[in-house]
Structure 1
Amino acid sequence: MTLLLRGGRLVDPQSGRDGIADLLVKDARIAAVGESAAADAPKNATVIDCTGMIVLPGLVDVHTHLREPGREDEETVASGTRAAAHGGFTAVCAMPNTLPVCDTGSHVRFLVERAEEQGVVRVYPVGALTARSKGEAIAEIGDMVAEGAVAFSDDGSDIADSGMMRRVMDYARGFGTTVIAHCEDAALVGKGVANEGVVSTRMGLPGWPAAAEEVMVARNIRLAELTGCRLHLAHISTAGSVALVRDSKARGIGVTAEVTPHHLFLTEDALETYDTNRKMNPPLRTAEDAAALLDGLLDGTIDCIATDHAPHAAHEKELEFEVAPFGTTGLETALPLVTTHLVHAGKFDWAGVARVLSIAPRAALGLPAVALEAGNIADITVLDPDASISVTREFFESRSRNSAFLGNELKGAAREVVVDGKLVLRDGTVGA
């Protein structure tokens, strides 16, 4: 397929681009950028008018739950990657807490093959750190690397035993891979379901202290310093965690961190209606925490935004707050939320969006970089910054509808998505 993207605003800090230009895609690669693009385009090229659009290096989500195998009623590789394309992503990193857990080379191979057969965007497998994510024995990291795993995590739980965490990090460092840490001291969390404080007390919900995250953030950073392993901190949610990451970077430790849109744009006050779609792990925190997270994102302490896309079946979320599962869908709302609350609010520019949704997440996990330069692989996101989005149940391509942002009116959405030179989102429609 040959594509000519005409008249869009190309924004790519990697190449210093920020201006109106044409871009030619041919044979899965960017063939030309600028004045030569239209001149070099063959007569049979598919021409897409990108006037008024923002053209970015392809977005990537480093924290996605595709649920396959085991919970195909909630999501599959096919539906999850359709949701990703709909949300503007050209690639996702699939977390390992499936049924069974992705903890062997054969499990990674299954995901790779399923993605090749049914995936709409690229799928990068994340393998488990320990067998069955039980924290008791190191998983088959070498075999998983050989089959295509890009990072390792016991996402959904932290490894409580510090000695085991050290051994795992030592082992992972030998393969040059990244450990993704879900930072949660289960003993401190107990039965907590909401941020410990005034709101949880008023609502009669068991509290989840910020310290339960922060003590594990501190421990994992210290172990990264000890072992030299690359550490990526998943979905940090507190001001204390931001301070710890900021200090670790000042000391030159190889640590990166992500934040989710729901922790940036919602607070514990959003739980007042007992909406289980807003029950998160870690929980929504205070307004002061959200402000610290935004400050950390703006100054580069927090490297990237990740969705933590966590689809759940409707009947599971219709339970009482204390027993309903944690998590929200996120692939299809992340870009509109960032556009609405950061760009249109004047807090972020488009180069910042490229940094936190494309460039920095790829660097954090050592994924192949994509840049809007001739010769590079054509993974491209084109978005309409002024498109109006109503977050309704009918909006989603995901198999699940448990969005914390149902009812929101947002501005800005993906219009075209190109993966490996192929259009997977055309004028806002997947596969058109």
Structure 2
Amino acid sequence: MSRYPVPQDRSEAAFAERYPLLSSAEARAEAARCLYCFDAPCVQRCPTEIDIPSFIRSIGTDNLRGAARTILDANLLGDSCARVCPVEVLCQSTCVYVHQGRPAIPIGRLQRYAMAHGMAPDMLQPASPSGRSVGLVGAGPASLACAGALALRGHAPVIYERDTWPGGLNATGIAPYKFQITDNLREVAFIESLGVEIRTGVEIGGDLGPDRLLAQHDALFLGIGLGPDRRLGVPGEDRPQVVGATHWIRRLKTDPGFRVDGVRRAVVVGGGNTAVDTARELLVLGVPSVQLVYRRGRPDMSGYDHELGPALADHRLQLIEHVNVVEVLDARRGVEVLLGDHSGTLASVPADLVVVAIGQARLDRWARAFPGVTCDDRGRIEVDPHTMATGNPRVFAGGDAVNGGKEVVHAVRDGQRAARAIDALLQEVAGA
């Protein structure tokens, strides 16, 4: 039983997986299609450089433990990445079959199959204890990957997380048809089994501020992620019918009291993947009418087209382009969302729910509290991209706080890259 219990009566549990687990026959058949390319382009396109042909070959010979080991050697969060990675624009997009007009090898689904059937708690053995301690702030994918890699090198990582559940957006922000909070907690348990300590419900500050953390640990890693949902900055957005997207998704995934009963018309504001995911979730929950409002045109949307396309195939979803929200007005039932185009023409859209998905605030003010840590003019922590070191030689950072909000696999890459640099630092100190 997980030491991080989650409510059973969650709306998230009603979502079916978008890509169900392959059967053994399906997995072997797909593995047999792989050409095991030399200098494989799929490996080059993977941010963590998993040896994809090697693990697929292992699946073909039914060596599932070996397949899982190959994945974990490159990516300690190989299970979540198998489910949430946009493989359509990463590894699978470079498959040689794509250039022949044939279906790509389903790398993500094969990776998930290998992790589901081949992963075991005793698969990776930590080195002898080094006597060195590393503190990690935030328990998102970057910190989990960094902590796991440090534990395998014999160091003692301690993660401090203010939330109830570790995992960051893997726990509370991923669309439930991709990855659910219970899936996340199983992966967290694996990271803990490597020798990682996670302390939840811990707020950094006061008695446990930057100076205290630096005094307690030999090095620090900041995986603090991003802050609250950004606001529209228009009149009427404080109405109860208007909510931020990450807040709304969190309730969907964790709050047993969450329901969309009575929501007949919803408006989602934004053009990124969070906006698209939110629209799809509303459709699955049975909302009859969902309108996705974006300030530019569809070609400019940062949300992946392979996600948006299937959503728009549902007649209940309408994309409204080239408009901004001007005001949210009270109405007899729900609200009226006042939209304005570039010519100044106004139109109103009725809604029972408005979900704002225009990004998240930066936590740069908090990051700058650590001596020597600086941020750029967009609020991102500045690091050496090869080592993830900040201006303080004992403080490293990675994930969304550094890249501004990318995929889980990029956070994992940052965390593991930082772990190598931290290990080198600690060995240098030990040898001095």
Subject >> Origin of the derived value -8000 (helix-only ellipticity at 222 nm (-39500 (n - 2.57) for each DSSP H run of 4 or more, over all residues; to 500); candidates 1, 2) >> reply: 1
**OP:** Output the label of whichever structure in 1, 2 has the greatest value of distance in nm of label points 7 Å out along Cα→Cβ at positions 154 and 322.
**Re:** 2
Original post:
When relative contact order in percent (Cα under 8 Å, 6 or more apart) is calculated, the result is 17; to which of the structures 1, 2 does this value belong?
Top reply: 2
Subject >> Structure responsible for 0.96, with Rg/Rh (Cα atoms, Kirkwood Rh) calculated and labels 1, 2 on offer >> reply: 1
Original post:
Thinking of 1, 2, which structure, once distance in nm of label points 7 Å out along Cα→Cβ at positions 26 and 226 is computed, gives back 5.6?
Top reply: 1
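No lab work stands behind these numbers, since they all come straight from the coordinates. Nothing here was measured: the structure is a model prediction, and the numbers come from that model. Cβ atoms are built from the backbone, for glycine too; each structure is taken alone.
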